[in-house]
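The next part holds the structures, each set out as C-alpha cells.
Just so it is clear, none of the values below were taken in a lab; they were calculated from the coordinates. Since the structure is predicted, the reported quantities are computational estimates derived from the model, not experimental observations. Cβ atoms are built from the backbone, for glycine too; each structure is taken alone.
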Structure 1
Amino acid sequence: MTTAPAVRKAKVRPADRIFAASTIIAGSLILAALAAVALFLLAESIPALIADPAELPGSPESFWAYAGPLIFGTIWAAALALIFALPISLGIALFISHYAPRRIAQVLGYVIDLLAAVPSVVFGLWGIKVLAPALVPLYTWLVDNLGFLPFFTQPVSGTGRTILTVAIVLAVMILPIITAISREVFLQTPVLHEEAALALGATRWEMIQMAVLPFGRPGVISAAMLGLGRALGETMVVAMVLSPAIVITFVLTGSTNSNTIAGNIALSFPEAFGISVNTLIATGLVLFVITLVINSIARYIVSRRKAFSGAN
C-alpha cells in the first residue's frame, strides 16, 4: 500500500513578509488619507450648510442657490472638454496602434506621454495669451452666422475668455490621458480576432470596427471618465482663462460665463473669512463627491473586464 507524498509548504522568507506588510500599509494609508480628507471637508462644510443664507457670499436664497451655478459650470466645462477630446484621442490612439509605422508610432507615443507632463499653469498661459485672442474672429463669425442658436447669442466676447476657450484648453490637457489608455487597450486586442476579420475579407477599418473597438469599449469608457475627472478638478486654467460669474448660461461665446467650483475656490479663497471660508469648503465637498462618483463609475466599468485576453 502506497502512501501519498507529504505536501511541502513553501518557506516564507522574511523579504516576502516585509513586502506583504508594506503593501498593506501603503493601501491603508491611501484609504486613511481619503477618509481624512472627506471628514475634514464634511466637518468644515456643516457651518455653511446650516447658516443663514444672508451670511453666505452674495446673500443667496440658500447654499444650493450659491453652489448650483458653480456645479453647472463645472460639469458644463468638463463635458465640453470631453466632447472635444474624445474623438481626437481615439483617432490618435487608433493611428498609433494600427496605422502608423513602428518608428512614427513610438515617436507619437512619446510625444503624447510628454504632453501629459506639461504643468497646467503653462496651458493656462497659452490659453490666455495665444488661444483666446486667436479665437475672437471665430467667435464673431459664429455669432454673426449662427446667432439663432442659443449657444452663440449676442454679445460676443471681445477678449476670447469664454467657457468655450476653457473647454478647448481642458480638452488639450485631458487628451494625453484618454489617448494613452485607449492606445494600450487597442494594442491588447487579440491578434487572432484581427486576423480572422481580415481573413474574411474585411478592410483594416472594418476589422477595427468588428474586432478592436468592441474589445476596447470598456477601456475607452474608463479612459474617458478618468479624463473627465481631471477636467472636473482643474483649477489654474479656469482661474487664468475664464471671465467668470455666478450664473447659469449655455452661451459659449459671451463675456458672461459660468464659473467652476475649482476656479471659484482659487479666486475667492485669499479674500475669504468666516462663513465664506466654510462656504468655499462646502463647494469643495460637492466637487469631491462628483469626482469620486466619476472615478467609481470608471473603476466599475474596468472591473467588468478584469483581465484582457492573452491571445496576443
Structure 2
Amino acid sequence: MKSLTRAGLVVALAATALSFQAGTASADAPSGAIFTTLADGTEVNFNHYDAKTDVYLDGGPGPGAPQHAAGLDDGTYVFQVTDPSGKVLLSTDPARCRQFVVTAGVISAVVDTDCEHVTGLDVDHAATTVQLYPFLDTPNNGGVYKAWATMVGDYLAGCAALGVPNGLDVVDCGSVRGNRHGFVPADSKTDNFKVDEDVIVEIDTRFYRPGNPNLIDGLAVTWTDTNGASNRKWSYYAPRLNVNHEAHVEAVEVGTHRISVANQPGCQVLAIDHGNKHVKGAGSVDVKITSLGRSATIFINVLCA
C-alpha cells in the first residue's frame, strides 16, 4: 500500500470532498491510452515535470498494461494542451503541426510538415514520443495541464461543427460546451500533468481477492475526466514512482471524475468500495474533487472473484 507521507504531506481527502455514484463508462470511448513521459518514455513521479519542454506524449496500452491489452486505434491523430477545463487552449501552433501516426497500437511517427514537433524514442517498445511544447502557462490555480489526443477525422468534424472548414490550418477552431477547440470529449483521450507545482491530488484503484492481502496487477479502470473525455489506466508496481499495485490517475483537477471498472480477464468484479460507499458488481464511482490546496491520495478498492 502507498505511504501517506510521500511527496511531503499526503493525506486521504476528507469525506466531504468525495461523492460516489453507480454509473457506466462511455460506450464511445476510444481504445488504448495516452500518457505523458520524458523523451525516452520514462515515467515521471506524479506526472510532475520540471519544465514544459520536458513533457512528451506517449501512447499505446499504457503503463502496467498486460500483453493482451489493446493499444490506440491505428490512424492519424492530432493533439492539444489546454487548462484542465478544456476552455483555454494553451497550444500555440497550428493543428497541422500537432499530428502523429499510430501503427500497431503505438505512436510510430509525427506527420511530416514544416512545423512538426520534436520526437524521442520510447526505450520500452521503440515507439515514438512527441514533445508537447510549445504551449502557454496554465491559468489553473492548481498548476494542472491537460493533454488531449483525437483522430484527425474526428477533429476535422469537430472543427466543421464550429464553422471552421479545415481545422488543421488554424491554431484554434473555437470552443463550446461539448466541443473543446475541435476535440469532442467522447472521441478523445486525455491525461493530466503538472509543471513545477508541488501539490498533487491522485486517485488510485486497488484490486484484490477475498481473504488474500496481495493486490493484483495488470487490471484496468477507465478514468473519465471532468470534460467527459476518457483514458485507460492499469494497476502495476513501480516503487521508484510510488505506484504500489494501483491503477494510478495523477494530477487530477477540481470537479467530478468517474472511475469505471468492468469485468475483465483476471477479475470478475464483486464490489467497488470506498469507506462506507459500496457498488455491487462492475460499475462506476464518481469522485468529486473540491480543492487542490494540499496533496491527497484517494483510494478505491475493487473486490475480484
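Structural remarks
- Which entry (1, 2) yields the derived value 24.4 for mean count of other Cβ atoms within 10 Å over residues 244-251: 2
- With relative contact order in percent (Cα under 8 Å, 6 or more apart) computed over the structures 1, 2, the top value is the one for 1, the highest of the group.
- Computed 1.8 for distance in nm of label points 7 Å out along Cα→Cβ at positions 204 and 220 - originating structure among 1, 2: 1
- Given 19.3 for Kirkwood radius over Cα pairs in Å, calculated: source structure among 1, 2: 2
- A value of 0.5 for distance in nm of label points 7 Å out along Cα→Cβ at positions 140 and 292, calculated from one of 1, 2, originates in structure 2.
- For helix-only ellipticity at 222 nm (-39500 (n - 2.57) for each DSSP H run of 4 or more, over all residues; to 500) computed as -22000, the structure of 1, 2 it came from: 1
- Value 16.1, calculated as mean count of other Cβ atoms within 10 Å over residues 60-67, assigned to which of 1, 2: 1
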